[in-house]
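Each value in this text was obtained by applying a stated rule to the coordinates, not by laboratory testing. Just so it is clear, the model here is predicted, and its values are computed rather than measured. Cβ atoms are built from the backbone, for glycine too; each structure is taken alone.
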Structure 1
Amino acid sequence: MNILPAKLEGVLLIEPKKHDDSRGFFSEVFRSDRLKEHGFTRQFVQDNQSLSVEAGVLRGLHYQKPPRAQDKLVRVLRGSIIDVAVDIRQGSPTFGQHVAYELSSQNWKQLLVPQGFAHGFITLEPNTEVNYKCTDYYAPDCDAGIIWDCPEIGIDWSSIVKPILSEKDTLHKKLSETELVFNY
């Protein structure tokens, strides 16, 4: 398992190894000891899975506010996504910056998105399934987000011109209009 720090402190790109043979493959997709070597010591308590039937489904940019903030470990079980993490920590030298990676069932990569980052993804193909581990339980009263096309962040969501959004995701505000609750 290769674990690579992203340009944003705390975000990790994880590349589990696949061992193929005539029967299929085997892979260790999660190891807490390996994450600990990279400074991540929190415990995952909830797994979430989503299915997006169409290409162009955009989910995000989401985060949970303290005291129920979440770290997420994201992987794609079927299909492919552009996965995005945005630094929303006040005082961070990379505040408002983002990283974006293609995660797919083919490239087997995962993204660790720590607390203090907004997270979102867009599906690149139909019937994409995404699984992510969380370090706290979903808490509706702490649920928050930033509008997906915030010009202050400038995310390139691939070639998708008009994403498919939930009503909730159309109501988020720009970063500058969002209550900042994380400190660097």
Structure 2
Amino acid sequence: MRVGIVVGSIREGRVGEQVGQWILEQAQAHGGADFELVDLKKFNVPLFTSETHPAMANRNYDDPAVQSWSDKINEFDAFIFVTAEYKHGVPGAFKNAFDSIAPEWMNKRIAFVGYGAANGTRAIEQWRGIVANMNMWDIRSTVELSLFTEFNETGFAPDARRNDDLKALLDQLVA
């Protein structure tokens, strides 16, 4: 099984990269699957404006950046979304990238690691409704990180209990 750890924030100064790297290291030590970090920022997915609905595009997209995103996402059997929470919701660029393709997401397992002022909880809950439309199977365990207590001037500093939270998530995802 191949699992894509998708970092969904593209902002300058974002902390999602650090969170994604922590997940990757823990996941590789956990085993049970092949894990790869996928940084949305590197794909430069444009705003979704295509005339063709992604479900009807047969994985052939008008824009080369969307095609590259499609090709990468299609490599995976499951995902861990690393999601920021912006204004009580999912990051706009991440939602746009999700909406730009369709069959690549269908019927795959998904887990969530969120971060924000409210630990990313609201973004995770919104993602659950969004991914259900692609018949994705979300696992119950999540990791929710506080911007106030788990990030400091030197970067990401997860609470010790987060390793157990992530282990539970990985156990369920690869089962």
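Could you tell me which structure in 1, 2 was used to calculate distance in nm of label points 7 Å out along Cα→Cβ at positions 9 and 113 as 2.1?
Working: 1: 2.1; 2: 1.3.
Attributed to the structure labelled 1.
Which of the displayed structures (1, 2) returns the greatest value of FRET efficiency 1/(1 + (r/R0)^6) of positions 25 and 129 (r between Cβ atoms, R0 = 35 Å, to 0.05) on calculation? Could the numbers behind the result be given before it?
Details: 1: 1.00; 2: 0.70.
Going through 1, 2 one by one, FRET efficiency 1/(1 + (r/R0)^6) of positions 25 and 129 (r between Cβ atoms, R0 = 35 Å, to 0.05) peaks for structure 1.
Please compute mean count of other Cβ atoms within 10 Å over residues 57-64 for structures 1, 2 and give me the label with the greatest value. Numbers along the way, then the final one.
Working: 1: 23.8; 2: 13.5.
If we compare mean count of other Cβ atoms within 10 Å over residues 57-64 over 1, 2, the biggest value is for 1.
If we compute mean count of other Cβ atoms within 10 Å over residues 1-8 for structures 1, 2, which one ends up with the highest value? Before the final figure, lay out the partial values.
Working: 1: 14.4; 2: 21.2.
Of structures 1, 2, the maximum of mean count of other Cβ atoms within 10 Å over residues 1-8 occurs in 2.
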-10500 is what came out when helix-only ellipticity at 222 nm (-39500 (n - 2.57) for each DSSP H run of 4 or more, over all residues; to 500) was calculated for one structure; which of 1, 2 is it? 2
If you rank structures 1, 2 by relative contact order in percent (Cα under 8 Å, 6 or more apart), which sits at the top with the largest value? 1
Where does the value 106 come from, among 1, 2, when volume of the Cα convex hull per residue in Å³ is the thing being computed? 2
